[in-house]
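Multiple structures follow.
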Structure I
Amino acid sequence: MVFFIWLFVLLAAIAAALFTRVAYIGRPFGKLCTKTLASVGFLLVGILCACATPLGPGRTSYTVFMLIGLILGLVGDVSLAYQEVFPRQKERYFLVGLGAFLMGHLFYIAAFAFLPQSGALWLLVAVLLFLALLCAQRFFRVDLGTMRLPVYAYAAVISIMAGLASGTAVGGQNLQGWLVCIAAWLFVFSDGVLALLYFGRPRGRWLTAANLGSYYLAQLLLALSIWLR
């Protein structure tokens, strides 16, 4: 089983790299197919990790919540890819994708509740991060328009997720805690870049690679956190 887990990690990484390339030069349907393949990759890694993990108090709940979060991540990815396939319904697919990611983060938050925490550190980190995201919006002149409330709600949820993940890294002092912490902050970075791409004034094609690379690495680390402890 260990061999297959690392094999699929490698295949998922290759699929993510392929999609990153296609994102620059491919057509909408090609982007949809390669993005779906890349996202199925991290979900399969999560499923294999779940199969290799012994069941027990807390572990079963953590595994189930993480898998649901990964599935919702796949749904969000496909929804965002559909924006280019059906440009006239771009806003609808964006909201569906945003909602899927928000729900996914809620399940990640529920999963982190089963991990050791470091007191109220997570709350302090969450509040400071949310305020930092608001300041970043002004600094980079990100115009959210009609999406202001949904994006703010998403920012609040991901701030709580990053806070809990940070508290887990400090409180758990184990590999699993550090995996979820690194993954959470990669999500923060990835979503920040994505906000620039959607609503700001992006400069440089490297932003797309930074967004996709950090996102898929985050999902792979969360999938591996089911197994590595």
Structure II
Amino acid sequence: MKHRGPILVVDDEEVNCMILKTNLSLAGYDVETALSAEEAMRLPLAGYSLILLDVMMDNMSGFEFARVLRSHPETSSIPIIFCTAKDSEESVLEGYDNGADDYVRKPFSIKELVLRVKGVMRRCYDEPGVINFDTLKINTIEKRCYIDEKEVVLTRTEFDLLFLLVSNPGVFFSRDEILDRIWSHDGIVLDRTVDVNINRLRRKIGCYGKNIVTKSGFGYGFEEQS
């Protein structure tokens, strides 16, 4: 993955910083921490690839710090993920208004957060028009899929289905949601059609088929497997 430097975690709770640092390090990232926005501002911010930012901190809030980052050319493009207990709709909208690339509400699972980080990293640093997951490569311009640089021949529907799931890691879509997104112009389509195409897609993408997960009551999603 093409990114410039470590991830910076900014949270006034030291235990939160250590938990995030430990788990993101296990996921393969270099991670540094700061216990306040003021401490973070003394760091060489332009060198970070992503900033995980709490909102409710003493003195300068996360929202204020984000505005500072976005106001300077050397830090304006650094991805920001807010990780906060402020979970109202107004707070989420304020987060995005202040330049958030994602907004994760506490309490969250570490697995979900790592997936969100990976998703933002892919969007911001991968080759334009290409989504990579290990050796799985989806070229959204050519509408082609590759594994280990070898093309996997997919139908249009299979490609659209794979793109939907891989571009939203950790998000689960019900059959109705998938039908609406993939088959919205095809007239009457049965729920069973989704299952058939999912099973066929799993077979075609080989070892990555296990990453397409079925969660009872939620639907289908794409998850990293340990």
Given that percent of Cα pairs over 26 Å apart, derived from a single structure, equals 35, which label among I, II identifies that structure?
-> I
Structure (I, II) behind the derived value 4.5 of distance in nm of label points 7 Å out along Cα→Cβ at positions 44 and 212 = II
The value -28500 for helix-only ellipticity at 222 nm (-39500 (n - 2.57) for each DSSP H run of 4 or more, over all residues; to 500) was derived from one model only; which of I, II is it?
-> I
From the coordinates of one of I, II, relative contact order in percent (Cα under 8 Å, 6 or more apart) came out at 23; that one is structure I
From I, II, which structure was mean count of other Cβ atoms within 10 Å over residues 68-75 = 21.5 calculated on?
-> I
Out of I, II, which one gives 15.1 for mean count of other Cβ atoms within 10 Å over residues 116-123 as computed from the coordinates?
-> I
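Taken together, the values in this text are just the output of simple stated rules run on the coordinates, not laboratory data. What you see is a predicted model, and the numbers here were worked out from it, not measured in a lab. Cβ atoms are built from the backbone, for glycine too; each structure is taken alone.
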